[in-house]
Structure I
Amino acid sequence: MNVHTSHDLAEEFPEHAERIRSLVLIDGHFSKAVQTYGDLNLEILRIENELEAASDEHLENLKKKRLHQLDVIQQALLHPERTGA
């Protein structure tokens, strides 16, 4: 069994860790994006670590959704004026 590493937001954006924590508390849209990212990430890790079964196609779709959420989060971090964050 291969053990895959997590893609926690703190690993993805270490320079924005404090801002992420703050935005989760004050911005509902951002908080929802972070929650969705976390849920997708957990499901992907469970599949990759063979704790859950899934087709390759399903796994790839989950990864695409996770990447989209990561883009939403990155945009909020880099361009708060566009998101209201």
Structure II
Amino acid sequence: MILLRIIEGLRAHSGTLLKAGWGMLALFVVLDALPFLVDKSEAHTAVERLPGFWAFYGLAASFLLLIFAKTAGRLGIQQGKDKCDE
């Protein structure tokens, strides 16, 4: 039951969580752009030298993982009781 209350709380504050997530992404991009914090001399490709590349890469990977998980759930993991008895 505790997990249910946590999920309901997260849903109730989804707007705040979304703003916090975008704020954290912006902070990571800014921190990544500071040359004294992140050494980019060892980057393997030119794209890795762009400020915030890894932050956006992580965000895109998270979105793809979320889409995959939802699709997998709809394709069979979240079946109703009547489908499980067959």
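Readers should treat all values here as calculations from the given coordinates under stated rules, not as data from a laboratory. Fair warning: this is a prediction, and the values are worked out from it, not measured in the lab. Cβ atoms are built from the backbone, for glycine too; each structure is taken alone.
Just checking, which of I, II has the largest value of FRET efficiency 1/(1 + (r/R0)^6) of positions 17 and 33 (r between Cβ atoms, R0 = 25 Å, to 0.05)?
That would be structure I.
For the read-out Cα Rg over 2.2 N^0.38 Å, a value of 1.62 was computed from one structure; give its label from I, II. The value was obtained from structure II. Comparing structures I, II by mean count of other Cβ atoms within 10 Å over residues 41-48, which one has the largest value? Comparing I, II by mean count of other Cβ atoms within 10 Å over residues 41-48, the maximum is at I.
When distance in nm of label points 7 Å out along Cα→Cβ at positions 9 and 25 is computed for each of I, II, which one produces 1.3?
Working: I: 1.3; II: 2.5.
Only one of I, II returns 1.3 for distance in nm of label points 7 Å out along Cα→Cβ at positions 9 and 25, namely I.
Given a value of -23000 for helix-only ellipticity at 222 nm (-39500 (n - 2.57) for each DSSP H run of 4 or more, over all residues; to 500), calculated from one of I, II, which structure does it belong to?
Only one of I, II returns -23000 for helix-only ellipticity at 222 nm (-39500 (n - 2.57) for each DSSP H run of 4 or more, over all residues; to 500), namely I.
For the read-out relative contact order in percent (Cα under 8 Å, 6 or more apart), a value of 20 was computed from one structure; give its label from I, II.
Values: I: 34; II: 20.
Source structure: II.
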